[in-house]
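Once you scroll down, you'll see the structures, which are given as structure tokens.
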Structure P
Amino acid sequence: MNGLNIDRVTTKRLSLYTGRTHPELAEEVAEHLGIRLGDANIVEFANGELRPRFADSVRGGDVFVMQTHYGIDGRSINDSIMEQLIMIDAAYRASAKRITAVCPFYGYARQDRKAEGREPITARLIADMFRAAGAGRMVSVDLHSGQIQGFFDGPVDHLTAMPVLEKYVRKNASEGMVIVSPDAGRVKVAERFAQHLSDMNADVAFINKRRPKGTTNVAVAKEVIGEVEGRLCILTDDMIDTGGTITSAAELLLERGATEVWAMATHGVLSGPAIDRLEQSAISRVVVTNTLPLAKENRLDKIEVLSVAQILADALAAVFDETSVSELFGGENQA
């Protein structure tokens, strides 16, 4: 009896699911990809426990689970991370071929080393938990420090929002602006930003600041290194959290003769006193991206939100198609 030959044509399937922290961003990414955002069917029980159950089969598929790590609508940043971990576990147990954790904002990124004795390295712990849950790959935007890529046991695609920030500056700023790093640690990022704007005669400066020992969310701006008098100064950072660093830096720049100060950051965390500080500050524009949701009560007239959905969609498409992600950024996302 002759054996039966069956020709099988395998079709790759891309599925994108999101938790409840920032569904608007995931919807926008799905739209750019030309797919329907999957239904995670998340049920929250009376005691706060969660149970997702994907509406569609993910067996053999390429599954992307997106969640930005942030506390909103009565849920904490820890709830946000746990929700993503449970969704990844659900995809793993449903026989997804590959699972990618998409974290536009990676939680606990500032706890990336031991600054003092008896401290945790929580950024590493988070990476280990994603791996344990079943994620084989991770995608994030503008990590607080590049070394976090090495914490995850698998490929990490580190994206940058610089293209959308640069586009905004080109459209809204005049020539001869100064790109200012709020501390010495991020001078390289400011230099790269200024290089992109070299045709607009952009210069670089940085703030020498001091962080008192044993304090959190406290930094004192001491001096400006660079020529800022009579010029528009654009403060750039990866995130604005409580706003203390950026507002004190802006005051110092204006004291040194800057005509106007903007603040630009990828992640608008905007915790605690941030909104009051920004509203009362001399900063004329605060430009952030939508890696994090902006609560209604935080929507000041001077805050503008740019979208990174296209950047995320292009990266997810490249991962799915097995093509280079770093080429999307000319390799600069690795710097």
Structure Q
Amino acid sequence: MKILVTGGAGFIGSALCRYLIDATGSGVLNIDKLTYAANLHSLDSISGNARYAFRQADICDRAAMDAAFASFLPDAVIHLAAESHVDRSITGSSAFIDTNINGTYTLLEAARAYWSGLNAARKSAFRFLHVSTDEVYGSLGGDGLFREDTPYDPSSPYSASKAASDHLVLAWHRTYGFPSLISNCSNNYGPYQFPEKLIPLMVLNAREGKALPVYGDGKNVRDWLYVDDHVRALYLILQKGRLGEKYNVGGRNEQANIDVVHTVCDLLDGIEPASRPRRTLINFVTDRPGHDRRYAIDASKLETELGWRAQETFKTGLEKTVRWYLANDGWWGPLRDKRYAGERLGLLARVGAG
């Protein structure tokens, strides 16, 4: 199978490309614009493989997308290219509208044109998997889980843009018969994640003795999914999922943010003891605007229909992640020096301040 992956130099995308090359025998064309969060070094282990190719291009560029389809002749698309950091969407929503909505539209149209020109057998086998987020569902109360039929209720510019792209993908299936599927995942973590995200930020700040900023009271709950478990799910959904359907992907690992930070601190203290416990570095800061209280995924459909199971618990996955960051400063060091040093993002200017 020849698979066109968009956003393959990002965190989840690079994990997917590595999995496809190392575990499936697929051919991969990785299309990535190479924005701030992309890193081609995440693909060093497969960059020389004859089944892997990279093309720098923007999914908003229709001519570039048409050219990629025409030259690579894919059997499937896994679409991950997106602006994904909620904090950045609060103060810079334009990029999220451009990439997540307009880019998805442009890619859909390029894929539909390509698919329409295939012979009957290849047309029947073609698949387009759109990778989305559980954040489109909004915020849960103290109990309950997000299901595939949970109504959309996005709270941030990021989640609203992803909700819009989900609707486009579903509409293209219903209107044109385009062979698309959607996955909605919970919070991913693992190696090669850009250090603006909670877990790598906490690991690196704690290692360096810097403050550990925790939003609000720290009791916002997320369902954590180890990235390698996620990419296995994506390949399975692409192969066996029912067209026009949505599949929720979650690790059944609900954790309050403050408990995640505590666990990171304790792991670090055990691996690299410091002069004082890292928990003393925790600093509660003003909450993020529109901060959803709780996310939790019901992955029963994926588990029962397709037989997927998460292999990592939060404990095992987090320890692997912490140890990876400790051992790979050559990967994250340049990012901290040149792209993101750990500063607070997503702060709104006070109206009338002065």
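Since every read-out is calculated from the coordinates, none of them should be taken as a lab result. Just so you know, these numbers come straight off a predicted model, no measurement behind them. Cβ atoms are built from the backbone, for glycine too; each structure is taken alone.
For the reader, a short list of remarks on this structure follows.
- Read-out distance in nm of label points 7 Å out along Cα→Cβ at positions 302 and 326, computed value 2.9, structure in P, Q: Q
- Taking relative contact order in percent (Cα under 8 Å, 6 or more apart) as the criterion, the largest value within structures P, Q is that of Q.
- Which of P, Q leads on mean count of other Cβ atoms within 10 Å over residues 46-53, largest value: Q
- With helix-only ellipticity at 222 nm (-39500 (n - 2.57) for each DSSP H run of 4 or more, over all residues; to 500) derived as -8500, matching label from P, Q: P
- Of the structures P, Q, the one that 145 was derived from, the read-out being volume of the Cα convex hull per residue in Å³, for residues 94-205 alone: Q
- Of the structures P, Q, the one that 39, 22, 18 was derived from, the read-out being semi-axes √(5λ) of the Cα gyration tensor in Å: P
- Parent structure of the calculated result 3.5, given that distance in nm of label points 7 Å out along Cα→Cβ at positions 70 and 198 is the read-out and P, Q the choices: P
- Distance in nm of label points 7 Å out along Cα→Cβ at positions 14 and 54 from the coordinates reads 0.9; which among P, Q: Q
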